[in-house]
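What follows is calculated from the coordinates using simple rules that are stated; it is not laboratory data. Bear in mind that the values here come from a model prediction, so they are computed numbers and not experimental data. Cβ atoms are built from the backbone, for glycine too; each structure is taken alone.
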Structure I
Amino acid sequence: MKTFTLPGTDIVAPNVVLGLMRIDDKSDEEIRTLVHTAREAGINFLDHADVYGGALHHCERRFAEAMALTPSQRDELTIQTKCGIVRGPDGVSNAGFDFSYEHITASVEGSLQALGTDRLDVLLLHRPDALVEPEEVARAFDDLHAAGKVRAFGVSNHTAGQIELLRRYVRQPIVANQLQLSITHSTLVAQGLAANMENERQSTTLDGGGLLDYCRLHDITVQAWSPMQAGFFNGPFLGSPDYPELNAVIDRLAAKYDVPPIAVATGWITRHPASMQVVLGTTTPARVAGAAQGSQLPLTRPEWYELFAAAGHIVP
């Protein structure tokens, strides 16, 4: 497993992360098997959010109940969670976003209690709050950091401009931006290759303009969520009849490197020089182990671009 020091921190992180969004209905044994499989593959970085599960902090709580970590076991893990999404009365739908001092600090307290830990290694602001007051965010970050409750801070699904607004007030470095990215859902990469190509949709800026380059310039680690999804939660591309050409290339490369196809999909992201992290959402241990094999997959430039083109993107 390839590791790197998360910029702005002393956290040594793997480039593949285990996301725990879907463990709410899993048994204790299933959760332990999933986490242990990840650990055996070199993945010690876990991704949570306060809204994951059927109730607030539910998946965080299920993780803590199943794992029952000792202090030394907790020290071996990097635990990241997110806050800022407000659930509606049904507990499932989104009712908006809240980056107020009160909401951020209350959410962290809830996550600490649910996770059974005294600190979060990384806290992300989950989705942009149109009513954000960056001074409030800065005050919350200052107090949480000073109290030792949060070691490092980042964002998720934020544009360059939104990050710049926060950075004007926040004193701590913004260490990560969690963004949707896969071979097929790759606006972050694709737009830059087709810039200034009239009438080509790929040339359209959908991410606020050069977001991937912005993150690289400012030492912000891109964490790729839904790395196997074809689009926005509309099913995986691996094995999908909608992507025959792409899957043919993936299968050929999987055979060449003697890895499962999921490793090739992972390797397409980890091959990028931005030192991204791939956030896995699967709860199938075998898929976690297979994806981990893509951590250092030595895809060549021609192979990387062949996958990109097979996914339907323009290589001018």
Structure II
Amino acid sequence: MTDHVTTHQAQEDARNDNILIWLNGRIVPKAEAVVSVYDSGFMLGDGVWEGLRLYDGHWAFLSEHMDRLFEAAKAIDLDIEMNKSAMIAALEDTRTANGMTTDAHARLMVTRGVKTRPFQHPGLSQQGPTVTIIMEHSRPSLPRPIRLATVPHIRGLPMTQDPKLNSHSKLNCILACIAAEKAGADEALMLDVHGFVNTTNACNFFIVRKGEVWTSTGDYCMNGITRQKVIDVCRADGIEVYERNYSLVDAYGADEAFLTGTFGAQTPVSEIDGRTIGAGDMGPVTQHIRALYKNLVAKDAAK
């Protein structure tokens, strides 16, 4: 299998060649959006980030994304030196500069900034944070459902690197992705420290069994905003949804499986470790949840 697809696969858009990027208070052409080799993010992966999606002029669940970004920065003792209102204004300035109205994706990144010497100690970052917003025209384009392979890389304990942090240090997930691709799959299915099914390397993971929707306990996964919205819409619609421990045996026998994330919302899974899941396509429960989520995005915009 060589026809890999990814959960962040988008249509090619020539407009992205000329996007403008927000960098430390300035909006600059893509070629000028550069940072120092001494930057903490480049040197050590020392930083946090958010991904946001633009629907019809509205950033979906913006307040939740801002809360998560600032909580993550506090957790790693990083002073962003901007408040939430200023960050939202920067996001909107970037959107306006690029003339984007819908089908856009923003990656908002904050690092501890430029270091005085090339070593680990955070006290060597003395020039303030580096803040940047990359915004691209981005319409998801998935030619088929995702194939998963279970990998030996796990979602670890919070005292090592808490999986709830959207940090720049993504090497564990990158290695998981590489292992999955070498196994002929598109993305990695990662277990937790107890061997229960957790997430993929890039998204949160759900299965459907006999009309019930299952996902992990949340103890070892990214505190995904789309994940929580799926749980919320299921509960509001009367769909039984459970955050629980479950094994690969349960996943292999699922009627449906799908991934959640800001970019793709709900992405169907056709195969896990060579086992076809359900009919191998997006199932009816996933389709229904996708419609419920779309309605929730519209309600959020109306607020």
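For which of the structures I, II does the calculation of helix-only ellipticity at 222 nm (-39500 (n - 2.57) for each DSSP H run of 4 or more, over all residues; to 500) return -11000?
I
Of the structures I, II, report the one carrying the highest value of distance in nm of label points 7 Å out along Cα→Cβ at positions 17 and 273.
Evaluating distance in nm of label points 7 Å out along Cα→Cβ at positions 17 and 273 on every structure, the highest lands on II.
For which of the structures I, II does the calculation of distance in nm of label points 7 Å out along Cα→Cβ at positions 241 and 257 return 2.0?
Label of the source structure: II.
With Cα extents along the principal axes in Å derived from the coordinates and found to be 55, 42, 37, which of I, II does the value describe?
Matching structure: II.
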